[in-house]
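Trainee: Okay, got some structures for you below.
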Structure 1
Amino acid sequence: MNRKQRRAAIKENAGLSSAPLPSSDSLQTVFARAVRRHESGRLAEACELYRKAIRIAPLEAELHYNLGVALAQLGRPDEAVSAWRDALAIHPRYPRALNNLGMTLAELGHLDDAEAALRSAVEIAPETAEIHSNLGGVLGQLGHWVEAEAEFHRALTLHPAFPDAYNTMGILLAEQRQLDRAIAAYRRALSLDPNHAKAHFNLGLALLTHGRLAEGWAEHEWRWKGGARALFARKFPRPDWRGEDLKGRRILLHGEQGFGDSLQFVRFAGLVAARGAHVILEVPAPLTRLLASVEGVAEVVATGQSLPRFDYHLPLLSAPYRLGIGLDDIPAAVPYLSADKAQSDAWHKRLAPLPKPWIGLVWAGDPRPDDPLANAIDRRRSIPLAQMTPLLAIPETTFVSLQKGGPATQISSLPEPLRPRDWTGELKDFADTAALTACLDLIITVDTAMAHLAGALGKPLWIASRFDGCWRWLDGRDDSPWYPTARLFRQPKPAAWQDVIDAMTHELTLNTRQRES
């Protein structure tokens with residue numbers, strides 16, 4: 001679950017406490033006002049009133065509990081945790097407080113503590129299906145898949161018509177690459193609640209991973225209603241494009257997610273322009289210089305800048321849905337991005353004295369410590385650089401770091417002869433990175449924006465993919481319909497990076513020997 005989903009679950013599954021309070025007129029008046037404010041969505045006012053009630057009756061656990069619910073819904077999880085701990089200090093066997101505490105600790109990335117809280121809640125309230133389902137979700141995040149599935153089955157035995165449990169169990173099954181079972185779980189959730197936006201969205205991801213793009217794109221549109229992107233839905237003064245005639249019209253294509261998504265989906269600008277549209281592209285500033293030369297793009301605007309006039313808008317990730325793109329229709333001609341020739345020539349001169357092949361290397365993504373769920377995914381997709389020493393030790397090769405951010409500091413921990421060349425301080429945007437990348441013979445990267453940049457430039461590309469890899473790399477393939485030059489090296493089981501590194505080392509050693517002969 002993402003943060004919004006957990007907050008909604010707190011509201012739906014636990015609700016507010018209405019337990020009787022001491023017969024004090026002042027306390028009852030304040031408490032009643034707090035609940036009215038809370039139920040009407042005036043959460044900040046409700047918090048102040050709950051705090052006022054707590055000053056009157058500090059040992060009433062229900063007041064601390066309700067305060068925690070309001071704080072969680074306000075997006076203040078640390079304070080919510082504190083409020084629920086206060087409630088539990090007064091009333092240790094308070095299952096709703098333990099349930100909410102566990103869910104919010106999981107949101108904050110404290111999975112072991114979350115498991116402990118939810119196990120306590122299950123012990124106290126073993127007949128509560130929601131708590132079993134929540135425990136299953138946390139156990140799944142911890143990688144305890146067998147125990148997690150058992151908790152979901154307990155929840156569904158107690159409450160067979162429980163769409164949230166089917167949806168979360170589907171996520172667990174998808175992470176295990178049991179896609180058919182995951183799809184069945186999502187469809188079961190939707191049979192119980194046809195408007196369950198999160199189940200629609202997750203079904204879309206599973207279908208896309210399965211290669212069933214036409215079905216998957218349609219379900220993926222539900223991301224604006226309940227998926228992870230619902231928090232970031234934008235309002236525009238003009239309608240979204242739904243297939244209307246574009247001749248003589250101006251359309252805004254806008255990035256909605258990470259850098260890699262924009263690099264991957266900007267390929268559709270040419271198909272939109274071919275319908276007669278003047279295409280305006282809005283993407284984050286580090287991409288603007290590089291993407292200005294994409295075929296079909298007439299204007300580029302950095303996210304946050306004033307927008308020019310347009311008639312329609314379209315999120316980039318909705319383009320294949322609106323254009324009716326299936327697996328065999330992906331426009332995969334590369335390169336569709338190009339580097340500045342003068343910059344590339346300058347890099348080539350600097351590389352010329354070094355042994356070939358010249359290999360670009362990225363071993364980690366953006367850790368995003370402020371988002372525990374994204375941070376958990378990043379931990380699964382990133383590789384400690386020290387673990388890649390078998391690759392770095394291959395003779396007569398030159399590794400060039402393309403790693404940005406905090407993980408780049410890992411270079412200094414390696415022995416000097418194994419350290420990749422590091423010029424990343426000179427790379428100020430993606431156009432700079434493209435100029436260096438264009439000179440290299442091979443790019444080896446984990447699943448980051450660098451994979452999309454290299455693929456779009458048509459460079460030979462090896463992608464180290466985690467076991468529960470992103471939907472865009474499909475399932476059970478070592479090639480990619482998105483990038484003809486890409487090769488996937490997949491973990492055979494979770495956390496099995498050594499298998500991936502051994503396979504890459506073997507292949508690169510063979511290639512180097514063949515080059516020498």
Structure 2
Amino acid sequence: MQYPLTVTGLLERAGKLFGGVEIVSRRPDRQLERSNYSTLHRRAKALAAALDAAGMQRGDRVAALMWNHSRHLEAYFGVPAAGCVHHTLNLRLHPDELAYIAKHADDRILLIDDVLLPLYEKLRERVSFERVIVAPTTGDAVPAGYESYEDFLATGAADYHFPSLDENEAAAMCYTSGTTGVPKGVVYTHRSLVLHSFAMALADCTGLKQNDVLLPIVPMFHANAWGLPHVAAMVGCKLVLPGPHLDPLSVLELMDSERVTCAAGVPTVWMGVVDALEQNLGRWSLQPGLMVMSGGSAVSEGLIRALQRHGIEARQAWGMTELSPLGTFCTVRSHMRELPEEEQVAIRARQGPPAPFVDLRATVGSTEIPWDGETLGELQVRGPWVAASYYNLPGQADRWTEDGWFCTGDVVSIDADGYVRIADRTKDLIKSGGEWISSVDLENALMGHPAVKEAAVIAVPHPKWLERPLAAIVLRDGVQATGPELREFLSAKFAKWQLPDAVVFVEEIPRTSVGKFQKSKLRERFANWEWSNTAGTP
């Protein structure tokens with residue numbers, strides 16, 4: 001019973017039991033590369049051998065600046081199987097942030113896609129990688145002055161054997177986006193990743209099984225791609241990796257051609273997919289029972305219904321980088337199946353109950369709130385894949401309570417069934433006249449209006465009420481709506497004092513590096529809003 005839970009075990013299982021199962025990668029030139037788990041096992045082992053031959057020691061960091069494709073998948077398994085730490089770098093961050101993160105993590109080697117070398121050139125003078133290994137994605141050759149990934153794989157010993165690892169050794173790390181302060185590093189152990197994989201595969205989570213076809217649109221450089229590469233190897237399902245092509249038409253094309261049964265991405269991805277489906281009716285043939293999981297921000301009831309109209313089941317999850325990232329996963333329980341469809345959709349728009357072994361509570365100060373579905377408090381969590389600290393950042397210790405709970409910064413209610421409903425991030429709540437207003441609730445309701453494509457609600461300073469809500473709206477193509485019309489639409493669900501006092505129509509809503517709405521940019525844009533200004537409220 002003392003068998004170690006390691007990423008190496010997942011890799012060996014995939015190679016031995018599911019060797020012929022396909023792994024499909026879309027290259028930057030849109031061509032598809034086809035390999036399988038047997039190839040993954042062989043090449044990940046070669047990578048581990050090459051790292052050993054390069055003098056890498058247990059716990060040394062190997063950074064990866066790569067899109068979603070088979071070579072990045074090899075790093076997911078080969079680096080930790082060598083006893084090193086696979087550190088994913090977010091390619092959408094500013095070069096200054098990337099340089100800080102690479103130096104703070106003490107990365108020794110960089111694995112990078114050839115198409116991302118222009119990004120590396122912007123930060124190379126501020127980092128100190130010992131070696132830069134370039135993975136060719138557009139051909140066989142790499143630019144002069146760089147080492148080839150293929151040549152590097154050939155440097156390892158042919159008779160290499162994976163080292164015996166302690167399950168509590170570090171296997172991977174990822175940095176938070178740094179939207180509040182400096183980016184913060186989270187280290188994951190082999191044990192935490194394996195246990196996380198088991199939970200993710202459960203029927204009441206992803207329900208992934210061997211005969212599924214999985215498309216992770218969520219980037220492999222962010223939060224372990226929600227753990228999906230590890231789950232795919234564990235269950236042996238076909239894996240489809242989209243490369244840099246994440247637009248709705250490319251996503252739908254892959255879903256159709258590769259017969260995808262499960263996909264994962266943030267809500268903005270699925271908003272785009274719905275728009276594409278409705279503008280191109282009959283163009284694609286999606287698999288019956290297609291399930292898409294969504295996380296990163298709340299999924300509106302309107303989006304759930306829109307996907308449902310196209311035969312797609314939306315499952316919502318909540319998590320954070322600090323949670324590997326799974327915290328909760330929402331499915332409708334047996335005693336809820338007889339409820340009217342409208343009530344079931346409302347349940348599916350919640351973040352759901354905690355995954356097995358994730359404990360949660362919500363507090364106001366030091367007082368735990370009741371699970372009544374109404375009282376709000378800050379969500380706190382603990383569990384075997386919840387980080388206990390940030391890497392080399394002691395000044396952030398106050399994110400953990402004295403009794404070991406991680407303070408998420410999310411304001412939630414929890415109902416009697418344990419279903420979490422996120423009201424807001426603490427920094428996004430609107431404090432108006434002494435009362436709290438949830439921007440998330442307003443956004444989800446607004447996106448239920450047929451004219452609204454996207455909606456983000458922010459707090460804007462107000463001379464009398466401290467703050468008041470302002471709604472930024474992106475309308476659907478060819479459709480019109482007015483501010484009073486949208487306020488009237490909201491009035492069916494919200495009290496008058498909760499309604500946005502202003503509605504502005506914008507071309508687009510800023511996004512973070514992982515596709516979430518970036519409200520900080522909106523707050524900057526409308527920081528000097530004058531409440532006598534009615535230009536944005538036709």
Structure 3
Amino acid sequence: MQRLGWLIVLVACGELGPLDVKTDHGVVRGSDDGNGVRSFLGIPYAAPPIGSNRWRPPQPAADWDGVRDATLLGQKCPQNTVITAGGGNEDCLFLNVWTPSPQPVNAPVMVWIHGGAFVFGSGGDAFYAGSELARRHGVVVVTINYRLGGLGFLAHPELSAEDPDHPASGNYGLMDQLAALEWVHRNIAELGGDPDRVTLFGESAGGYSTCLHYATATEDLFYAAISESGACAATALEQPRAQAEADGVALATKLGCSDIACMRGKSDYEILDATALPPIAQQLPGGFFYAEPPKNTLPNVDGVVLPASVEMLLATRGGRPLIVGNNANEGTLFHSTILSNAIKTEAEYSAALERRFGANAQAILLRYPVNQFATPNAALAEVSGDAFFVCPARRTVRKAVANGAPVYRYIFSRSLEQELIADLGAFHSAEIPFVFGVDAFPLGKVGSAAPLSESMQGYWTRFAATGDPNGNDVVWPRADASDSHIVLDVPITTGTAYKSELCDFWDAL
């Protein structure tokens with residue numbers, strides 16, 4: 001208590017320590033690792049979304065007196081999935097900042113949105129630490145938490161009518177992301193960053209979110225964007241508002257509630273357990289891509305946060321620099337033993353395609369015949385990668401190019417070493433340790449490909465600084481009518497017309 005009293009006196013007298021930074025809600029004290037990096041962790045960017053704030057747009061964070069300790073990560077948002085142990089706390093709207101030391105002035109800023117299918121993950125995950133990007137490339141890195149699952153995406157007619165200033169519901173996690181970007185815009189200069197040079201980047205659900213904000217958010221919040229495996233033009237991540245609200249009513253009934261007040265009285269895990277995916281052993285063969293769409297856990301086209309599908313919005317918005325990329329084997333992780341009940345026979349393969357694609361299943365079977373792949377499960381993984389990631393990415397690139405944006409496309413083709421699951425190739429998320437340069441990724445290691453990691457960090461951070469990734473590495477061509485792209489492997493190469501005929505097939509469907 002005596003130490004806190006002295007801190008309050010020092011703040012009142014304007015005498016701050018070298019690791020104290022003023023934000024618009026109070027002073028935070030970070031730490032310096034003594035090796036070129038300062039970190040400021042667990043900073044609240046919005047009020048806790050608890051009690052009456054559950055299922056409301058993010059509210060302003062409360063001011064605090066004295067100096068707030070910013071040396072520890074904040075709680076992750078509650079989560080409960082088939083591949084994580086769960087945990088977290090609803091008081092979770094925190095962000096983390098890493099800056100070079102000594103603190104720079106007007107450095108490029110990179111704001112990361114984590115992936116996890118909108119149901120798991122955290123900006124505090126160790127493999128997203130911005131320390132190496134700050135230390136080696138001079139950028140300020142921000143990672144954020146946002147509400148997940150049924151706590152972040154529940155839509156309901158009563159919620160849509162609750163606030164006349166926000167006549168929609170669901171998409172609370174997306175609104176959290178915007179609130180974090182607004183915090184960055186207001187405060188990042190005090191932490192050494194340039195609010196006019198903010199690059200938004202993310203992977204998977206975070207890559208989709210990046211595309212959504214690229215197509216909707218005002219340009220003062222960020223000037224460039226990087227979407228890694230974001231499925232930006234794939235409608236699988238977007239529900240119609242009416243369906244989302246109907247799903248919310250069904251969830252309330254399932255929980256024995258007739259109104260939102262009752263729903264707000266339920267515990268966080270009562271909500272999450274009621275909206276969780278079934279255990280792998282109870283899934284239909286092919287996993288969640290080939291079953292009923294998840295309910296109460298996805299964005300919806302609400303007419304407010306998401307005015308229309310991202311693909312439609314991309315056709316009307318452009319100009320800002322954009323990187324869009326895929327991994328060479330996007331589908332394999334989703335059909336691995338940690339995520340899916342594997343397809344074992346050709347009959348199961350055909351049945352999964354019929355469930356997901358209906359009348360188009362026969363055409364897909366002819367285009368992806370099972371005898372061309374090692375197993376029926378491998379065939380379905382290839383379908384998933386092309387249908388949900390690679391070909392939507394091509395559509396995204398083409399729409400952005402048509403709107404005059406400088407766009408750069410990549411294909412990441414390097415397999416991880418010491419991989420947790422063998423033979424997945426360059427699977428969905430495998431580029432993450434290469435981008436961050438932090439040796440903490442649970443699914444494998446960069447290993448002997450460290451020079452590729454350094455090159456990728458150079459591309460990403462030069463893009464954040466200038467809107468152009470090029471420097472001393474292999475020249476990355478701008479995307480054009482030839483679908484030009486860079487291939488991130490050892491060695492780095494370039495190419496055109498990646499999977500062109502297959503994507504023509506999917507576009508025709």
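Trainee: Among the shown structures 1, 2, 3, from which was the value 72, 56, 50 of Cα extents along the principal axes in Å calculated?
Mentor: Details: 1: 88, 58, 41; 2: 72, 56, 50; 3: 75, 62, 43.
Answer by label: 2.
Trainee: Once mean count of other Cβ atoms within 10 Å over residues 384-391 is calculated for all of 1, 2, 3, which comes out largest? Before the final figure, lay out the partial values.
Mentor: On the way: 1: 17.0; 2: 19.5; 3: 24.4.
For this comparison of mean count of other Cβ atoms within 10 Å over residues 384-391, the top structure is 3.
Coordinate-derived values only; no laboratory data. Quick caveat: nothing in here was measured; it's all calculated off a predicted structure. Cβ atoms are built from the backbone, for glycine too; each structure is taken alone.
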